[in-house]
Structure 1
């Protein structure tokens, strides 16, 4: 991958993550307004924490996927790299992540959203293991995401139980 291709792929990685999260937020927005009124479990952070944490996590996700793409293009074409198991797992978890906030906030399907989140946690775990075989750095950049998802699972289940 040339330097120009590397920069373009970094921008594309960032754009994909932030456009996906932005569209999900837009589609969930009306439901997010009711979140402050829900009963929440202990340790639930104030609402302002969520966009900050998610912004950092999405940035780390984009960098991590870009590192994997760079490594894979040393052996495969860009198309081959994008169709590799590690990046297909990345795209799958991104899609599942996209729908979680819609399920939780827009539709208020708290229990279903919890099980959906378990699927997301599983996919992220598999993605990290897959990334680890290619780049330890890329895998390590995903660990905060996995930990946050586990915490989000606690919050999600708590909201379901309390509401």
Structure 2
């Protein structure tokens, strides 16, 4: 049996946060914490040392998921995935995040993205094709041993 991913969810919309928490736990992973603000996210990342953090770009009280992600990079082994309705506003390198999943998203999108991201984190390069609905940062693709050509037209 595989070891579950340790996941931190950084999302200020309660319904989305609960949906993600249930989705990840139903997939057999452990949600080690949830945060609604930049400060909470950074503190929880340092305290819980998750494998992956799903981070909304806009957080409670006007705080920034991008700034939270920048601070959380100091946590060894942490992979950050942004979630946002404003994907086009992110730079090509995703400002240091490994990937972005556009909002609104469906359980189907996350259900397909999660096993792919798990392989990226646990046993790169992944043995499954990148599902639609997720964009990888070029630096992350290089780090896990993937090239654009391996995805063909599937890259968003």
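Laboratory data are not the source of any read-out in this text; all were calculated from the coordinates shown. Just so it is clear, the model here is predicted, and its values are computed rather than measured.
Comparing relative contact order in percent (Cα under 8 Å, 6 or more apart) across structures 1, 2, the highest value is found for 1.
1, 2: which one has Cα Rg over 2.2 N^0.38 Å, for residues 81-136 alone, as calculated, at 1.26? Only one of 1, 2 returns 1.26 for Cα Rg over 2.2 N^0.38 Å, for residues 81-136 alone, namely 1.
With Rg and Dmax of the Cα atoms in Å derived from the coordinates and found to be 14.3, 41, which of 1, 2 does the value describe? Don't jump to the answer; show the numbers that get you there.
On the way: 1: 16.5, 53; 2: 14.3, 41.
Clearly, the read-out refers to 2.
Structures 1, 2 were shown, and helix-only ellipticity at 222 nm (-39500 (n - 2.57) for each DSSP H run of 4 or more, over all residues; to 500) at -10500 was computed from 2.
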